[in-house]
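Please find the structures below.
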Structure P
Amino acid sequence: MIDKDIFIKKVNSTFTNNAIEADALQMEKYMRNQFKFFGLKSPLRRKLQGNIIKEINYPSIEDIEYIVSNFWNSNERELQYFAMNLLHISLKKLDSNIIDFLEMLIQKKSWWDTIDFIAPNLVGKLFIDDKKLQNKYITKWINSDNFWLKRSAIISQLRYKEQTDFNLLKELIYITKDDDEFFIRKAIAWALREHSKCFPQEVKQFVKTTNLKPLSTREALKYINKNNL
């Protein structure tokens, strides 16, 4: 198994050697200049990641937190993207205690691009298999002062489809529906819109009888209105 520090060094050197300055500037502008970029757009980054794995293999599961922490503390955003990919691949082998580590990641270098991957793809997979874990952390997050934790609670069921606990989702929305934070209003809309793809009438009735913010109402009904449901 590849040494963790060698793995980190290999990723950094590969990304650095393939950096594209013009694309980096464009990507930084798109992200409101909050983060530095190598300039590796998704297809190229995924190709480079695949080449690295083919050459030196995946790191040990015991080294994942160390590597992810290193990438998360790095300046370039592509390293955070690779960190999330490593967590996603490794999730089934990780203990549910990884939730505390994910909670830390949600609150560090936070923006929609990391939150919207971590919440449904990592947190959501842990919660669907462990309802006690879900109840504990969703209660904690939805009552937090950190709106990224609140958003994570709301969108954690996005991939559940027919398995979505709509009663739980409604409870989270009731708590946050008057919040003026843009990312909360969008999260409410997104969660409802996804659920409407399986249960349109259920969502339609809820939106009709709940005093949501205009943005949440409008975007929650997009799928329903588009398909005349």
Structure Q
Amino acid sequence: MWSGPRNVSTALMRSWGNRDDTLVVDEPFYAHYLRVTGLEHPGRDEVIEHHESDWRRVVDSLFARAPDGVAILYQKQMSHHLLPQMGREWLDGMTHAFLIRDPRPMLASLGEKLGGFDLDATGLPQQVEIFDHVIRRTGRVPPVVDSADLLARPAPVLRALCDALGVPFSDRMLTWPGGPRTTDGVWARYWYDRVERSTRFESPAAEAAVALSPQAAAIEARCRPLYERLREQRLRA
């Protein structure tokens, strides 16, 4: 599941992680991304210390034999973590889907966590790159979920997503126990405070009225056409 930051991606990971047949992986390339870029994210040194920071070894782990009873390996991937110098050939061995969010509330939320950032930190340019790569390699349009649709109509959107991925829908995806998970990255204490209090998808707030700083507003103008391009292909349920 290719997402950008602040896209309801952790709640969606909770949803899949509550299935009996699924193992979830939380942002497996984050340590590599931080080590290579040198960016100062919350808990940077802790993330690099506790997680694999060689992307090739991460890829090997994603193709490792799954434990008994696990039919689905759900990867919560941040698209901007797939850096240009990282290989793309391994993507052919995966099934891909995309999670998007309107740029205005996404940028406001990201600004609260990071302060300053650039267009690449939104993940949208990389989402479009990966989206186009998947179409070229498969000849098919992969499923796209808009987080606003997911929050407003979780059951039908999740059913449509499961249908598009060729897996059975489970009612267990609609609710989950609150609290942390052993599958969460060590960055959870910096980013996951709200989702740890959640037990279901919450109805979306009125996001359109969010105010942006001048810097974020300039980035939004560049994000908007990327978001709209993906949104045209979103699942409708």
Structure R
Amino acid sequence: MTLIEPVKKEPGNPPVTKKYGSALRLWHWLNAIVISGSLITVLINSTILKSRKSAPIVLSAMQQDSAKVTLKQAQTAVHALGDKVWDIHVYFGYGLTALLLLRIIAEFFQFADQKFIRRFKKAWEQFFVIKKEREQARHDLVVKGIYIVFYALLVIMVVTGLCLAFDDDLSFMKKIGNNIKDIHGFCMYLILVFITVHIAGVFLAERKDSKGIVSDMINGG
């Protein structure tokens, strides 16, 4: 009697699902570049091109070349350079606006397990409903909560920044323009706090139980 032996089949390679989609990874690094560039322009104007400190230096340098320049003229020159840097700051603001819109659009087209809202909901249910592995769930919930605050800050920065960029066309800016500027500047400091916390968190995660988190944001995980 002939025995019929089953044919052994090698399992095919299952489709690989990335932890982070390509759109999210591209957005992350572009956003890092745009925010860094925006902050650098603020730093330049608040230090190097601060007219009270820089104008005497410019005046001294020009007088060494026998140029007849007054302090007021030097201040005007420094102020003009500062305006050019602010123009670059505005362009970075437009870039941040575009990236924020792309992030909102990408949320609707990502795989279900890559969507931020779904991950936040999962962490919420894990901590408050299922109540298992609550320590990890608490950590995930705190991290997601911090990101919600960050996205809210981005929205405020974009809205207030656009108001400042188009203040001549917006009638209400004559009354509350200074308040809008203060809110914009305050949010900038909060974003600096987020960046510090984010970098510190990534550093600690790499040293503990989440090794490769940086490379995951590069190759997808």
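Hey, P(r) over Cα pairs in 10 Å bins from 0, in percent, for residues 92-139 alone derived from one of P, Q, R reads 26, 58, 16; which structure? Mind dumping the intermediate values first?
Numbers: P: 26, 58, 16; Q: 22, 45, 23, 10; R: 25, 32, 27, 14, 2.
Corresponding structure: P.
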Comparing P, Q, R, where is relative contact order in percent (Cα under 8 Å, 6 or more apart) highest?
Q
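Using mean projected area of the Cα convex hull in nm², for residues 116-211 alone for the comparison, can you identify which of P, Q, R gives the largest number? Could the numbers behind the result be given before it?
Details: P: 5.5; Q: 8.6; R: 8.0.
Checked P, Q, R; max of mean projected area of the Cα convex hull in nm², for residues 116-211 alone sits with Q.
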Tell me which structure, out of P, Q, R, gives 19.4, 60 once Rg and Dmax of the Cα atoms in Å, for residues 20-75 alone is calculated.
R
Work out the source of -12500 here, i.e. which of P, Q, R gives that when helix-only ellipticity at 222 nm (-39500 (n - 2.57) for each DSSP H run of 4 or more, over all residues; to 500) is computed.
Q
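Can you spot which of P, Q, R the value 2.1 was calculated from, given it is distance in nm of label points 7 Å out along Cα→Cβ at positions 60 and 108?
Details: P: 2.1; Q: 4.6; R: 5.8.
Checking each candidate, the match is P.
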Out of P, Q, R, which has the highest value for Kirkwood radius over Cα pairs in Å?
R
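Every number in this text was worked out from the coordinates using simple rules, so none of it is lab data. For clarity, every value in this text was computed on a predicted model and none was experimentally measured. Cβ atoms are built from the backbone, for glycine too; each structure is taken alone.
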